[in-house]
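These are the structures, in structure tokens.
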Structure 1
Amino acid sequence: METKSKWVVDPTHSEVGFKVKHMMISTVTGYFDKFDVVACTNGDDFKDGSVEVSIDVDSVNTKQNDRDNHLKSDDFFNAEKFPKLIFKSKSFDGSTLSGDLTIRDITKEVKLDVDFNGIATDPYGQTKAGFEVTGEISRKEFGLKWNAVTEAGSVVVSDKVKIAVDIQLVKQ
């Protein structure tokens with residue numbers, strides 16, 4: 001019988017990012033600089049394992065201070081009242097990760113595509129696993145409803161948000 005393994009994030013080799021269309025002609029890329037990931041597995045393929053992710057909203061970084069402050073405001077995340085984004089997995093079949101995503105006070109089930117890049121041992125003897133996680137959510141479904149319309153009638157911020165996460169986990 002296999003024993004459960006616990007894995008934690010290696011923050012120096014991981015990033016949590018998102019992309020959203022701006023004025024429908026360009027894309028804004030942002031990141032969350034502070035996050036925590038803990039996974040528990042029965043085997044090294046991570047199938048049927050569990051993962052919990054906690055992201056500090058206050059760490060949002062789009063390389064533009066005014067925009068970051070707007071994202072932290074009640075128009076979007078309301079970092080003061082809802083300081084964390086939370087994801088708790090329900091299932092992982094090796095390529096699709098399903099789970100509950102909580103933004104603000106709204107929880108919805110999401111499905112994310114996962115590329116498992118394998119397991120390696122680093123020069124210090126630590127066992128590491130790498131993943132690329134992608135998906136798309138509707139920000140309005142999570143109460144991030146702010147928008148504006150340009151004079152030409154186009155929407156300033158798209159409803160669709162692409163999620164792009166690169167994670168390296170370290171076996172404990």
Structure 2
Amino acid sequence: MYKLLLICLGFFLFDGDATELSWSEAYKLTWEDFQGTPDQNSEAVAVTASGITFSYSIKKTKTKVLSFKTKIKAHFYPEYSWCKKGEVDDHILSHEQLHFDITELHSRLFKEKVEALRPSHNVAEMLQGHHKTINENLENMQNKYDSESNYSIDKEGQAKWQSFVEKELKRLSKYKS
């Protein structure tokens with residue numbers, strides 16, 4: 001029986017020299033992207049490490065916030081992602097890709113929230129609050145996806161999630177990375 005595990009880590013947990021792949025519609029993960037050392041004691045056959053990087057700058061005077069800019073991206077971290085080479089297949093790779101796609105989905109949801117903000121004296125706190133909330137929602141959705149697809153074993157559950165994520169990515173396409 002396959003058991004897959006997801007690790008969703010924010011950029012702040014990684015070494016500054018760590019390699020990352022930015023999410024792209026044109027690129028799909030391959031098993032060669034999973035460069036970490038497998039945990040042989042784990043029941044999981046693959047682990048996807050992905051997260052949302054976020055930064056912002058605020059332009060202000062002494063009394064007023066004039067504007068702000070943000071940079072939000074979904075990333076995959078090869079050095080922290082791993083697979084047990086003899087136990088994985090294309091179906092499991094598709095499951096792992098969807099974990100990365102869910103990270104991109106939350107990157108887009110975050111961008112949608114940010115777009116609605118207006119410059120104000122508390123914009124930094126609002127941005128940080130949205131970032132915290134989006135990461136919590138991301139973790140919850142990743143766990144729900146694994147549960148409802150039974151870590152890819154439930155093919156009907158997997159297909160349901162695939163359809164849902166594709167529709168949501170399309171709906172939020174104006175925010176794609």
Structure 3
Amino acid sequence: MNDSDLKKEAAALLEALRDSRMSIATAESCTGGWVAKTLTDIPGSSDVFAYGIVSYSNAAKESLLGVQPSTLSTHGAVSEAVVREMAQGAINISGADIAVAISGVAGPGGGSDGKPVGTVWMAWALRRSGGCEVFAELHRYQGDRDEVRTQSVLAALRGAHERLGQHG
């Protein structure tokens with residue numbers, strides 16, 4: 001996997017967003033804004049890219065995205081519950097139609113027995129007529145920090161693209 005894979009997936013996602021007349025927002029922790037960068041590297045992305053929030057710290061997750069302190073203390077930053085709240089927060093503040101959130105342990109340190117290096121949670125929130133629907137996935141990647149982050153960005157883009165077909 002390389003940068004051209006990321007660019008191809010980002011271009012396909014942006015085209016699908018344009019075709020659907022939808023917009024996207026990101027809420028990123030371990031990827032540090034890389035999903036947003038990959039999307040905005042493509043000319044014309046401003047047509048569909050709404051917001052990109054890097055919420056690396058727990059305080060940022062709380063203040064920028066509305067993640068509940070109790071969720072963080074109960075589940076930890078790298079958890080399904082937290083990425084669900086991050087995605088919901090991103091869609092709420094941005095007005096976008098879809099949001100992707102990522103939180104993980106990219107390494108080389110920071111891992112634990114329950115959450116080893118390479119553990120990444122992602123969530124996608126889709127705006128619906130009656131509110132929001134949120135999907136979450138756990139990924140376990142191998143490789144160094146850069147490889148874990150690259151795989152995360154690609155999965156986030158692909159996941160958003162796949163979920164556009166579920167919008168309705």
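Per-structure values
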{"item": "Which of 1, 2, 3 yields 14.9 [mean count of other Cβ atoms within 10 Å over residues 107-114, calculated]", "result": "1"}
{"item": "Structure from which 0.98 was derived, Rg/Rh (Cα atoms, Kirkwood Rh), for residues 59-98 alone, options 1, 2, 3", "result": "3"}
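Every number in this text was worked out from the coordinates using simple rules, so none of it is lab data. Source: prediction; values computed, not measured. Cβ atoms are built from the backbone, for glycine too; each structure is taken alone.
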